[in-house]
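Before anything else, here is the set of structures, which you'll find just below.
Every number here is computed from the coordinates shown, using simple stated rules; none is lab data. Values in this document were obtained by computation on a predicted structure and should not be read as measured data. Cβ atoms are built from the backbone, for glycine too; each structure is taken alone.
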Structure I
Amino acid sequence: MTDSSVRNLAQLEESASTARVLNLLRVHKRRSHDPAWSARPFFKNPMLNKSLILKHRLRRNEGELFFDARRTATKVIIPIDGQDLKLGGRYLFVNQINYDSMLSDYLGDSWRADQSDRDLLGLIDRLPSLDPFLLREQLRRHGRDPARCYFDISDADMTRMFGFVEREVQKLIDLCYADGTKDERRGSRLVSKILSATVDAETEPLRLTLRLEKPEYQEGVFCWKGFLYYKWTLREAMPDVARVADIICAVRPRGETDPETIARLRKTRATLQAAIRATLDEAEASLRHYDGAFRNLIAGRPQAFRDFLLDAPAMFCELGERLGAVTHIVSFWNFRFPSGRAPIVTGPELLDIVTDFEESLVFVKRERPEYLLAN
């Protein structure tokens, strides 16, 4: 299928959120000179390794492409011309009807000789979002270890979260560079390097403060970036989550609604509100572990922060799943009922939506690392 709905892939590349789009074409353009990019590719198939993968809210007519009743899908877009994204691309949804034959049409029969790319697409399809920290940890749990360059934050999100990160780490900047030299742009440069995991002479005081060797430093800063990303995501999401939760509980169904549906709707809305609050509380509790470790660093106990960064990436699965599920509720509701319009929905339709939201907030409990249990 030719993706007329993508409109302009160039615009998508520039503005997409990290949690919604995995932009492998951008990684190819920027990092193909990096030996790790070719030594540890994301996909083995070169066309897939230059694709764009999206978490997509299905439109009404797209639901018939699946045997199940899903509301979101993983969309794989293969650009027609990687140098001119305005030409658009061909696309398919993971596990849609005729999925295998469509992949063969797009990629050729050679991909069938090795199921690893197909299995990897299946792993991605089961994730609630594509944020790089959740994605990387989930792949590692399944024995996949693509190069770190595939897990960057998008330019759009980097720009939006820059000021937040700068405020978060200002005390550390003051601590690491307490040499009396006045440099008003040093903080901005250091934040840029934290967000890009750059290792150079200017980051050396930070590496020494954390007492990390260079390979450990890159891994530690990647994890640190993850916690900063989740803190920023939670702060950005909170107003919208509260607004949408209030609307869901207040909206009145259109037309006649039978008493049983009304009773089920009342109960499900109450359960959903409690589940949203519990999900956000769990996310905030996880982030408080990070805050405590960071306070240790500022207080002159860098070993505690170092150990936290290297031992706690398993938290990314919990954080990513919880924040991904909550932001999915907001994005789906805003898509279904654009802001400024009074929701027009029947009782059964509303019950179906609210039940789906409630089910999306059921998570599998995981054992926490011993480090976290002790704090």
Structure II
Amino acid sequence: MNRPLEGLLVLEFCQFLAGPSAGLKLADLGARVIKIERPNSGDACRQLSIKNLFVEEDSLLFHTINRNKESYAADLKNPEDLEKLKKLISKADVMTHNFRPGVMEKIGLDYANVQAINPKIVYGVVTGYGNEGPWRNKPGQDLLVQAVSGLTFLSGLDTDGPVPFGLSVSDIMCGNHLAQGIMAALIKRAKTNKSVLVEVSLLESILDVQFEVITTYLNDGGKLPDRSGAKGSAHAYLSAPYGMYETKDGYIAMAMGNLPNICAIINCNIDDLYVEAGSAFDNRDKLIIRLAATFKQKETKIWVNLLESNGIWCAEVLNYQTATSLSTYKNLQIEQDLELSNGKKINTTVSPIRLDNEKLFAAKPAPKLGFDTQEINREFELT
């Protein structure tokens, strides 16, 4: 299958998660992505591990984010290496970096200088908090960005204090936004034949993820999110029954729905708590507690079968072991094996995008540091 970005050359001057995850999206869609890495150490993510898991010399996390890419080792402070990179930039379609503001200006690879080298380049920049303002030089780290965005007061109970999201959600969403911006910029370049600057920041991305609730806050007299005091509530702004409830042998998740109808189906009396539609908000915590007492009386599958047969949106709450064993999970072809040079394999996820009914499986694993340097030098006549 011909992928839509085939023939596109992307130079990735990025490390850690946000920038490289954008490169991963582009590579999965067919772009040729070359990571520009410092000699000897490379992308710092090579040594940033989750659960201390490494594959050969690099972290499993690095392999997860950098499949389908090539690695070119170059010292940006070395004049010879810098000249090679400028030649490579002159032939590229896209260049991305996530250096702190001012770094690329010092070495002459900022947008203005790169435009002079390549007037049609799409130039993507990732920062923590934007290129200007008092926070421009603060470290753009995911947990810190979550902390200053308000996100941590949306989950958990009202007595929990801040609850961080259990993923690098700022990085991941920022990478998605960068890939989206780059593809839009490529369309604009096709129309104008001119370069385009694409800028994203972790803070703006995580604020955008919260667009529903921030808009609610802005139009609700500045009232803060009201997290529930009842265990299982899943949304600071939604009414009962929205949430997760313990059953006799597990948990059930309840989406939005007609509360009186749901309670009639499960035989839960709420006459004293529900007078009109607004009661689902006004008495949210009391209603959740009442529902929770009912759900504890029977097994999860009994509740799910009963509710689904009556058209109520609900689901059994699964962990990774039970979720990955589902036939639905297997039918979606969410996993792929990547073969390493030593004959071992890494089992990882696949791009969630299908094109012409086909999954976008990767051709190769993440590259070893500098593995492609000599071949790229020869191909692009850089020496």
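Among the shown structures I, II, from which was the value -18500 of helix-only ellipticity at 222 nm (-39500 (n - 2.57) for each DSSP H run of 4 or more, over all residues; to 500) calculated? Answer for the origin of the read-out: I. The greatest value of distance in nm of label points 7 Å out along Cα→Cβ at positions 26 and 74 among structures I, II is that of I.
If Cα extents along the principal axes in Å is calculated from each of I, II, which structure is the one that comes out at 80, 51, 41? Checking each candidate, the match is II.
With respect to distance in nm of label points 7 Å out along Cα→Cβ at positions 194 and 274, the largest value across structures I, II is given by II. Of the structures I, II, report the one carrying the highest value of mean count of other Cβ atoms within 10 Å over residues 130-137. Top value of mean count of other Cβ atoms within 10 Å over residues 130-137 goes to structure I.
Among candidates I, II, the computation of FRET efficiency 1/(1 + (r/R0)^6) of positions 50 and 346 (r between Cβ atoms, R0 = 25 Å, to 0.05) that gave 1.00 used structure II.
Mean count of other Cβ atoms within 10 Å over residues 250-257 was computed and gave 17.9; which structure, I, II, did it come from? List each step's numbers first, then the result.
Values: I: 12.8; II: 17.9.
Derived from the structure labelled II.
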